[in-house]
Every structure is written in C-alpha cells, then in structure tokens.
Structure I
Amino acid sequence: MDPRHIKRLNLVQNLYSYCFSVDGKTKIFPNKKDSKLTNEIIDHLDEIDLHISKSAPKYPINKIAKTDLSILRLAVFELLIDKKEPTKVVINEAVEIAKELGNERSFAFINAVLGSINTTKS
C-alpha cells in the first residue's frame, strides 16, 4: 500500500480519536509519529469546520458521523491550508478512505462536500 495513503489513514485515526476528547485539549493519538501534523490540523479546526458547515448546511458538524468528519477535516486541511497535493488527489484519497472506513454512503457525502468546497475556494 502507498505510504502516503497509510499516513492519511493514520491521520484520520488520530482525528477520529480527537473527536472523543472530553475537554478538547486531551490529545492521545493512536499513531504517535503523525501527532505533529494531527496537532497542526487541530489548530485549524475552526476554519476547517466553517468550510465544512458552509458546504454541508443541512448537516451540523455535531451530526456528521465522526469517521466522515475526520476524513473531511483532513481533506479540507490538505485542500485549503497545506496545499501540497493536487485537488484531484486529495478528493480521490478522501473518497477512497471513506470507502474503506465509512458506511455505504460516506464516499458520496464526502465527495459532494469536497466538490462544493473546491468550487468555492479562492
């Protein structure tokens, strides 16, 4: 498996575990070697969640499945903040991870949200 894909899976797992922190400050990640980048993503969560909320207005952040939200947070970070990978790669990876980890409709939801963000990004 591609090491970049594995790294993204690790980041999604870390972001997923962060969803369960009670105070929002406790950061115990299952994948310690990716904790620096995970913390960078968490530092931008307000901005990331705002983009997700605008692109999925019928789904409040607290109602989105935590797996889907973690995938979206990573992808939005890569699309709008990190900007190291081409847009098509980021969206395709997010959809593939959703197919692996999410439910049977997760990939379509994630593709729609990221497509909306992509059309509105400056």
Structure II
Amino acid sequence: MADFLSAAWFDEINDALSRAPAPPPDVLPWRLVVEFTKAPSTVPSALTLTLDDSGARLEPGDHVNAETTIRLTFDDAHALSAGRLTSADALRDGRLTVRGDLGPAVAVMAWAREAYHSR
C-alpha cells in the first residue's frame, strides 16, 4: 500500500474505482471535497471525489462546485483510510464536520468503502 495521499496512493484508489461497480445512479453527478487541517506541507490539503456517468475518480485538491464538503484533521483522515477510525465515530465525536447535503454522502461512502476494500 502506498503512502497516504501520495501520487501512488491516488493511482491505487483510482485503479480500484475503475474496477468498482457503477456508483449509485440516484446521486449522480456528485462531488465530495475532503479538507484536511493540520496536514503536512508535503501532501495535498484536500481531495475531491467526483462521481458521474463515466464512473468515479479521486483527485488531489478541492473543487469549488462540490455538493458536500467534509473537514477533518489529517491524522483523522489517515486513521479513516487505514480503518482505525470509522466515519460514524468521527462524526459522533465531533472530529469531522460536514457542509452540504449529507444524504448522498451516506450512500456514496458505503459504495466507496466497498470499492476501496475490494481492491
């Protein structure tokens, strides 16, 4: 597994997304931006998950037209990615904040988790 948020990590994730089942059609098109606080200067301070008719892709950086934005610390994002923290626990504990429509995020996150762990 590549280092979290490295170019190789994005390549691995996007490879898994390219082989994943189609995203939930009832949320297309949809963009999620994840912003990281306290991130090292060597990694992106945000990432964008875009879902549309062509599939899903994850890119470093943020997108101004995102329907949903999640904000959390870099360490919590890393823990989520590694499976050491669940999104439910992070939300309950106030370790992440959500701006925008959370409804599609729930369906998409379940889909993304399955796609990510099936790689």
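Since every read-out is calculated from the coordinates, none of them should be taken as a lab result. Keep in mind the model is a prediction, meaning the values are calculated, not measured. Cβ atoms are built from the backbone, for glycine too; each structure is taken alone.
So the values come out like this:
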{"read-out": "Source structure (of I, II) for distance in nm of label points 7 Å out along Cα→Cβ at positions 5 and 45, computed value 1.0", "value": "II"}
{"read-out": "Origin of the value 22, 49, 27, 2, where P(r) over Cα pairs in 10 Å bins from 0, in percent, for residues 21-68 alone was derived from one of I, II", "value": "I"}
{"read-out": "Structures I, II, by FRET efficiency 1/(1 + (r/R0)^6) of positions 53 and 93 (r between Cβ atoms, R0 = 30 Å, to 0.05): label with the highest value", "value": "I"}
{"read-out": "Parent structure of the calculated result 14.0, given that mean count of other Cβ atoms within 10 Å over residues 29-36 is the read-out and I, II the choices", "value": "I"}
{"read-out": "Given 23 for relative contact order in percent (Cα under 8 Å, 6 or more apart), calculated: source structure among I, II", "value": "I"}
{"read-out": "Of the structures I, II, the one that -20000 was derived from, the read-out being helix-only ellipticity at 222 nm (-39500 (n - 2.57) for each DSSP H run of 4 or more, over all residues; to 500)", "value": "I"}
